[in-house]
1. Given a computed value of 4.1 for distance in nm of label points 7 Å out along Cα→Cβ at positions 178 and 202, which structure among 1, 2 does it belong to?
2. Of the structures labelled 1, 2, one was used to calculate mean count of other Cβ atoms within 10 Å over residues 170-177, giving 10.8. Name it.
3. Where does the value -0.34, -0.69, -0.75, -0.81 come from, among 1, 2, when log10 I(q)/I(0) by the Debye sum over Cα atoms at q = 0.12, 0.18, 0.19, 0.20 Å⁻¹, for residues 74-161 alone is the thing being computed?
4. Consider the structures 1, 2: one of them gives 1.01 for Cα Rg over 2.2 N^0.38 Å as calculated from the coordinates. Say which.
5. One of 1, 2 was used to calculate helix-only ellipticity at 222 nm (-39500 (n - 2.57) for each DSSP H run of 4 or more, over all residues; to 500), giving -19500; which?
Structure 1
Amino acid sequence: MSSVAAKLAGAYMGGTEPWQIVGNATLMARWMSVLAGASLVWMTYTYVARQGRATGAVIAAMGVAVAPGMVVHSRFQSVDMVAAAFGFGSLLAASMMLPTAHGKVWTHTKAAVVAGLLAGLSAGTKYTGITALIGLVVVLMFAELAWTCRLKSIAIAGLVALATFCFTTPGIFLEQEAFFRDLRYEWLHTQTGHEFVFGATAPGWVYHLGNLVAVLGAPVLLLGVFGLGFGAWRKQPYVVAALAWALVTYVLIGRAEVKFLRYTLPMVAPLMVGLGALVSQWHAQGKNSGRIGVAAAMLSVAGLLGGGAVGAAQMTMWMAGPDSREQAAAILKAEAAKGPVTVGLVSDPWFYSPTLYPMATAPRFVPVDQRDAAMREATKPSVVRYIAPDGGRINWDVRLIDEVQPDYIAFSSFESDDLARIAADPAARPQFEAAVKDMERFRDRLQQDYEVWQRIGTGGPRIHDLMYIRPEVWIWRKKPKSATDSASTSNPSSTTSGTSEAPAPTP
């Protein structure tokens, strides 16, 4: 989808330079996520309105629209929002066969075909999207149909989903070796973790509860869970179907060692279905207690108790305001304008690095020799990253301080938070002992010769794929010669530290 859109954009917008081509592709892919997120709002409203009340449908749709995590990730070039939209579309199509006083009822065959088509598109976007078919199965269990019709509908939906998946993923046939190699990699990756990112964190079943709180806000999440449970207890088919898909998604992501927040996005619309069903029930009562419940739901979505619209506004302000990486670069470039300045980096520059030169945030598919060459060409300021004579490189290499001695050293929370957390956990530390020791040696040596000069981006989110929008960047400045000598005299050993200026472990 993004490839076709990017080609169309290129035809109209022009541009043959690599950065222009990549720019067009990125912009179009982000628009895909925007449209997918917007469609989820409409589909959530329609899903609840067909079986509940307009009040519940509006509040449920608003819950999706202003969920902070949804607002952030609907602006990213990633598969998750599009996969979630297709998946919930499959659920909506299945619900269209349920009797309602608010619109037409589809035949079970039509519902099965559309549900299978959308589930196949979701799976073609992200493999786990195929689980959306569980909604159709649940709806069929409630439908007044013969068992033969139910089985026929499931078979039709399965075949349509499989055909759609194969059509949208032609690598199964055209590049089988690469397809199965990458599929195997993805499977193993989810089982083994994402290097340091999720080291010393709670199991997925627990960790994703924190992710869901960040996505929705605690009050909205609690009301959504309660609404799904209450609707299931009352055997409301549309609520049970949403609950089933949310539970299957939670089980799949909960057992994995990779725990990105974006993996919870398919659960947001089903949870808001629970909220909408609960509000519909309260509104139908016409009692004061029901009115209080509706008001509480509205205040929760507004974010007066955390998350909601207030949280989304804060996230939007961070995304629309100056980026901490660009702020750090501007500060260092201003220093370089006064005279020659060298800035040291503790790891290979990437998306988390200050934008000190055009290729500083180049993606990893750019060959390392090209990225190194671009770094060497930077002059205002000069940028260095310690590389051993034999070409070896490690993160947090103390030789950057001992041998290169740059004027400034910059690093971000992406580089420091995870290792700091692991270092403080005796159970997790042994698995990453070498990397943790490198970081601790570097930190201790850093505090002898350098001092914290600037901290940019404080107060931002600390969850990995929310921190993209506002990482914290530390800039350490070399101490004056006399201060360095004094520190060396008072603390000749480089084995201890613990000053408050060091990056603190994060929860």
Structure 2
Amino acid sequence: MADRTQEETPYVDALLEYSARETGRFQVPGHKGGLAADPAMVELVGMTGLINDVPSVTEGVDIGPEPTPFQQAQLLAAEAWGARRSWFLINGASQGNHATSMALGHMGEQVVVQRNVHSSVIDGLVLNGLRPTFVAPELDPELGIAHGLTPESLAAALDATPEAIAAMVVSPTYFGACADVAALAEVAHARDLPLIVDEAWGAHLHFHPDLPPAALESGADLVTSSTHKIVGSLTQAAMLHLGHGDRIDPAVVDRCVSLVETTSPSGLLTGSLDAARRQAAIHGEELLGKTLEAIYRTREQIVEIPGLAVLDESMVGRAGIAGWDPMRLSIDVRGTGSTGYRLYKKLFYSHGIDLELYSENVVVGIFGLGEPATTTGERLVAALRAAVGELEAEPREPQEKLAPPPPWGELVMTPREAFLGPQEVVPFEEAAGRVAAEGLAAYPPGIPNVLPGERLTAETLDFIRESIAHGGYVRGGSDRELKTLRVALDR
């Protein structure tokens, strides 16, 4: 490893060398490097992709003299992100959250969790069986979105849960708000507890000085990093980074990563992580600098469109916001008199623009680390200008504003007990007072309204019903039409 530098891609090189040998392939996958692929698959993936779809347990790639090229690639990733150790993930940041949760399951029975964590963290609680104490993020009543967690809120939750073995938080949010991770780490470490950060949206933060500080350099102990989101590995390819403290055992994390990953990882996914790491490490600051300049110009043009505003660094200083990530361009649509739903649909169907996220009041567009952001920004601005004008000309029925979500129900069972225990299906209208056996997250604003183990309230069910009526949707219910809900059997 000593002779390897960030300029190199040892794992990609090993895959290409293997393919160049034109070895007779008498192992999986069955398309045999494209020889047996359907023409539609060739058209979709291309022969280059099929030829390099090399399976795991291949000599000279991920087995053989150590460190293997695969191990070398992970070592380079740890160096690039400033981690003690890094793991490549092929089931997205969700796999990282699952592995993290399983690792924490070795340490105790209670954990403090930010309430608006990703659903994969809740799935991890189902896997590990821990009893969470949920702590609310800061909610923006005007925009209808959640920001970060304050150090004071975390301290209060940890003090109320003296048996907690860790704290799990989120930063950045879907909309770009970054929490004060350094202060959150200080709160956790003062109690000799690790801070786990779901930094799925912040894999790029480490690579430019004008961006908010990354979680690892702020003292986090274990960080989930969704590398594909902005840094640009293939969809589904992510990383898990271990901090330099001694509060988390790397051997336990390694065991848990293996537990929740396939035994047939795709060489294309892991290879894309090796390549994306090189681009970020070698060219990240330059590419991000150009992209940020283009985003700032794009922002200036968007605010000139009547009715639109941009969420930006002026948000910093509000509760739960210590920094702002401009790579997610969050646009406030309230001034148009329309909604984010209608604007998104208009952009998609009439102007060929696909946004990352939309809620009642805010839509979000994502910029990648190395894209030609001046050109793509100009296309977005032109589409926004046209779409807003078209919406103004369309007749529409007056619509009441969606009320803020009600308080969450009482947690009366662990997520694992509720999700895996005895349960029944009841009509949606009859679910109030019962304990949920599945999670429900209404969009907007995308904060989980119900988690497995929480008691369903009439107010929460009304909010979910109203959210759907406003054009939103609900994620998590086994009945997609929400005519029924799964609830725990009464004890």
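Just so you know, all these numbers are worked out from the coordinates, no wet-lab data involved. Predicted model, so just to flag it, every value in this text is computed and none were measured. Cβ atoms are built from the backbone, for glycine too; each structure is taken alone.
1. Label of the originating structure: 1.
2. Label of the source structure: 1.
3. Of the structures listed, the value fits 1.
4. The read-out was computed on structure 2.
5. Derived from 1, not from the others.
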